[in-house]
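Pasting the structures in now, so scroll down.
Each reported figure results from applying straightforward, stated rules to the coordinates on display, with no laboratory input. Please read all numbers here as calculations on a predicted model, not as lab measurements. Cβ atoms are built from the backbone, for glycine too; each structure is taken alone.
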Structure I
Amino acid sequence: MGPKKILLADPDDNYRELVCLYLKFLNYPVPSVASDGEEALSKALTERPDLIVMEVRLPRKDGFGIVAQLRSNPLTRDTRILAATAMAGPQDREKCLDKGFNAYLAKPFTMVEFEGILESMFRRNLS
C-alpha cells in the first residue's frame with residue numbers, strides 16, 4: 001500500500017514541479033509542498049505525511065536537523081523519509097542513511113528511478 005499523504009520539501013521550483021509531475025503520472029497523491037526547512041518541519045508535524053521527499057540542503061533548517069527532530073518525536077518517528085538530493089558525493093548516500101533517512105536518491109533522477117525507490121520504501125515494513 002502506498003502513501004496517502006506526501007510532503008515534498010525542496011527549495012527549487014523546477015524540481016518541485018518535476019516531482020509533482022512524476023507523482024501524478026505514477027498515480028501517487030498530489031503532495032503538500034515546502035520550500036524551506038522550517039516550513040517542511042512545521043508541515044511534517046501538523047500534516048503527519050506517510051512519506052516525505054526531501055532535499056537535504058534546505059534554507060532555514062537542513063534536512064539532517066529535520067530528520068533528527070522527526071525521529072525523536074513518537075508521532076513522527078516512523079515516517080518514511082526519502083533524501084532526494086543534489087548531495088551526490090561518494091559518502092553522501094551513507095551519511096543520509098546514517099542520519100535517519102530511509103532511502104537516498106541523487107539528483108538528477110529519472111521517473112523510473114523515483115518509482116523504484118518509492119516502491120521499495122512501501123514494500124518493506126519500516127515500523
Structure II
Amino acid sequence: MSHFTTVATQVNDLVCLAEALDDLKLEYSREDLVVRGWRGNRETADMVIRTGGSYDIGVRRLKNGFYEFVADWWGVETSTGKTQEEVLQPLLQRYAYRKVSKEIKAKGYQIAREEKTEKQELRLTVRRWKA
C-alpha cells in the first residue's frame with residue numbers, strides 16, 4: 001500500500017520554483033527523478049526535492065500545465081519535524097514572490113520596496129520609470 005498523496009498547486013513555472021528552492025537553500029534535482037517513500041515505495045516526478053532524510057517530495061506536471069507535489073507526507077514530517085503545511089507554505093510564498101518578480105520585470109517595473117507583515121505576508125511596492 002502506497003502512502004503517497006498529492007497536493008494540487010497553482011505552480012506552473014519550474015524555473016521560478018527552482019529559484020524559490022535556491023532562496024530557501026533546499027536541495028533538489030532535475031536529473032534523479034525518483035521520489036522515495038515508505039518501505040521503498042517509489043514515484044516519478046519532473047523534479048525531486050530532497051528533505052535530508054529517506055523521504056522526498058516530488059513535483060509532477062499535470063495535463064493542465066500546473067504542477068502537483070507528491071510525497072509520503074507522514075515520512076517527510078517524521079524525518080524533518082515539519083508538517084506538510086510547514087514545508088509547503090514558505091516554498092509557495094517564495095515561489096509567488098519569484099513569479100511576481102518575473103512578471104513585473106517583463107512589464108518594465110521594478111520592486112521599490114518589500115515588507116513582511118505581522119501575519120508573515122509579503123507586500124511589494126513596484127514602480128516604473130518613464131523615460
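Here are some notes:
- Across the set I, II, distance in nm of label points 7 Å out along Cα→Cβ at positions 8 and 40 reaches its highest value in structure II.
- Origin of the value 1.1, where distance in nm of label points 7 Å out along Cα→Cβ at positions 16 and 96 was derived from one of I, II: II
- Source structure (of I, II) for Kirkwood radius over Cα pairs in Å, computed value 15.9: II
- Answer label among I, II for the case where helix-only ellipticity at 222 nm (-39500 (n - 2.57) for each DSSP H run of 4 or more, over all residues; to 500), calculated from the coordinates, equals -13000: I
- Value 3.8, calculated as distance in nm of label points 7 Å out along Cα→Cβ at positions 48 and 112, assigned to which of I, II: I
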